[in-house]
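For reference, the structures are reproduced in the following blocks.
Nothing in this text is a laboratory measurement; each read-out follows from the coordinates by a stated rule. Note that this is a predicted model, so its numbers are computed, not measured. Cβ atoms are built from the backbone, for glycine too; each structure is taken alone.
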Structure P
Amino acid sequence: MAIANPPTDSPPSPPPAPLSNGKGATRPGDRIFLGLSRGSGIALLVIMAAIAVFLTWRAALAISADEANFLTAFEWEANADPPKFGIAVLAYGTVVSSIIAMVIAVPVAVGIALFISHYAPRKLAAPLGYVIDLLAAVPSIVYGLWGILFLVPQLTGLYEWLDDYFGWTGIFAYEGGAARSLFTVGILLAIMILPIVTNVSREVFQQAPKMHEEAALALGATRWEVIRMSVLPFGRSGVISASMLGLGRALGETMAVATVLSPNFLIGTSLLDPGGGTFAQNIAAGFKEAGSMGRDALIASGLVLFVITLLVNGAARLIIARRKEYSGANA
């Protein structure tokens, strides 16, 4: 009769070394990484604060000497004595051209991202993705030269069509001339921000849970119903973030806008009227010939653009936070 071997008690394994003692990392590598991360965050805040202080200081010097209303004046004579300048036209042109760009670019970008991630075969999706990536690498001045030499002449027909069918609204009234208006700038900016919105949206859509998509297909949903119920809700925050990145590019674009736009300090009733201006275009065009007061005035306009950018990004963060309760992995 065989006798079973008595059980032997194996020594307990040592507990893993703690990563933190409650006050910070204990391992040398963790302490170094914690210090670098914390230092990077503090450095970013210091840089942002330094930019804000510099802009505010120089802007205060200009605004205190301004004989016009800085927020509502329709003129820019910062080098005159006394100086008179205002940002009404610049704010209008910057906001309107950016809105036009977003209205055109975001739906097209989301459609392209969905096509690459869920419709196109792999042999087509990969090259198409590379082409979109290459568009993001094109310099701004190249877009500007293409816009002034090709896009502006080609848009005359579109302007005439809009005037024939929608000119009665006043917004799309066209009285002839070169198509160097805020509407053209908006179209050019839409082309420029299209790769940014497309690439980010595509990456987000590709992270949608495959189990949700397969479950919907098993229940008889069509491809569009799967995208509408599973992919788009999952990627909503990502699309908003991508749109805000594109909007930031549109708000601060300089060379392409300066090349295409025919600047003046008038606000036309029609989007097709030539002229207008943006913050970045005005700074690029006037900084070289500006005197001391003129440069301070341009810096003051840059401060307004800085504040607008912060407000836009803050609003985007609030929108994303309200959608935070949705998670494609947990739904």
Structure Q
Amino acid sequence: MTTAAAWVVVVAMLHVSAAWVGAAGQALVPGVMIFGDSVVDAGNNNRLPTLVRADFPPYGRDFPSTHGAPTGRFCNGKLATDYTVDNLGLSTYPPAYLGQEAQSDNHSLLHGANFASGASGYLDATAALYSAIPLSRQLDYFREFKTKVGSVAGGKKAAALTSESIYVVSAGTSDYVQNYYVNPMLAAAYTPEQFADVLMQPFTTFIQGLYGLGARRIGVTSLPPMGCLPASVTLFGGGSNGGCVERLNNDSRIFNTKLEAASDAIRKQHSDLKLVVFDIYNPLFDLSRRACCGTGTIETSVLCNQGAVGTCANATGYVFWDGFHPTDAANKVLADALLLQGLQLIS
């Protein structure tokens, strides 16, 4: 998708979502549940003994309601999931499940929660490398979440929240960029295609686990063009013109094909499950690849800090905020594109 085409999607979705929310007079779904990695982490890693965190400036400097204070999001402002919540008509963002608000007040969980953790992946071993919350543990937290909601809202409302909410799962990038590509043992044991097959088992187990706990509307993001991430271009070398690393992009495409096939197999097992694979590869592929923070090549987490020399003054002209994560502006484009792809989840 070209930049122009992406903005056409944005304009179209603004009209669609505004019409739906306005006509209904209320949110399109009762809540949103978010699982995965740093692309959707809203602050859970703030509570962990990990270096993969974003609770310091300049992270969060453009988030609208915090006056520039960091929120724990790996972005200058809103995540794509935040914009998705806006599009769905909900008035509050699902709180980080380990955050103070969610831990001190069960009523804050009545419209969903965010269980994601930066550096998590489909493999529990990936999360363990960075002291992040593995998906298996995120599922345990969701089970605990259901009990808490039931205690304050009653079983009937808790069941409705569980079955009618939208579930967003974003994972896989860390399994490659922060594990497979830097782990000689994994690279020796598996080809990239074989590694994609390895990831399909925990993916299937996780989705089946969500289904077993009552989830019926699940959206799973594909991998982005991993070879176009600024950090990937810096670490692994781009093309002669400074472009993307094609072999990494090919790994993304292979994974995405297998992800769709695995999702189709799950759908065939459960006629009442709406499971959509959101394509984020194409909306990002043709966009700019230099990041805003620091030199725009590799800075992420602790390297992207208030003293990072060269950080751009206005991030709206950039696709990437740091070496791995999109800017607020790019997340808006992604969220509106994903809403168009996920119409069946809210129909």
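Taking 113, 53, 33 as the value of Cα extents along the principal axes in Å derived from one of the structures shown (P, Q), identify that structure. Don't skip to the end; give the middle numbers.
Working: P: 113, 53, 33; Q: 59, 46, 41.
Of the structures listed, the value fits P.
When distance in nm of label points 7 Å out along Cα→Cβ at positions 88 and 280 is compared over structures P, Q, which one is greatest? It would help to have the intermediate numbers written out before the result.
Numbers: P: 2.6; Q: 1.5.
Largest calculated value belongs to P.
Could you tell me which structure in P, Q was used to calculate helix-only ellipticity at 222 nm (-39500 (n - 2.57) for each DSSP H run of 4 or more, over all residues; to 500) as -13500? Mind dumping the intermediate values first?
On the way: P: -20000; Q: -13500.
Of the structures listed, the value fits Q.
Taking percent of Cα pairs over 20 Å apart, for residues 200-319 alone as the criterion, which structure among P, Q has the greatest value? Walk me through the intermediate numbers first.
Details: P: 62; Q: 55.
With respect to percent of Cα pairs over 20 Å apart, for residues 200-319 alone, the highest-scoring structure among P, Q is P.
When FRET efficiency 1/(1 + (r/R0)^6) of positions 104 and 208 (r between Cβ atoms, R0 = 30 Å, to 0.05) is calculated, the result is 0.75; to which of the structures P, Q does this value belong? Present the calculation step by step, with values, prior to reporting the outcome.
Working: P: 0.75; Q: 0.40.
Computed on structure P.
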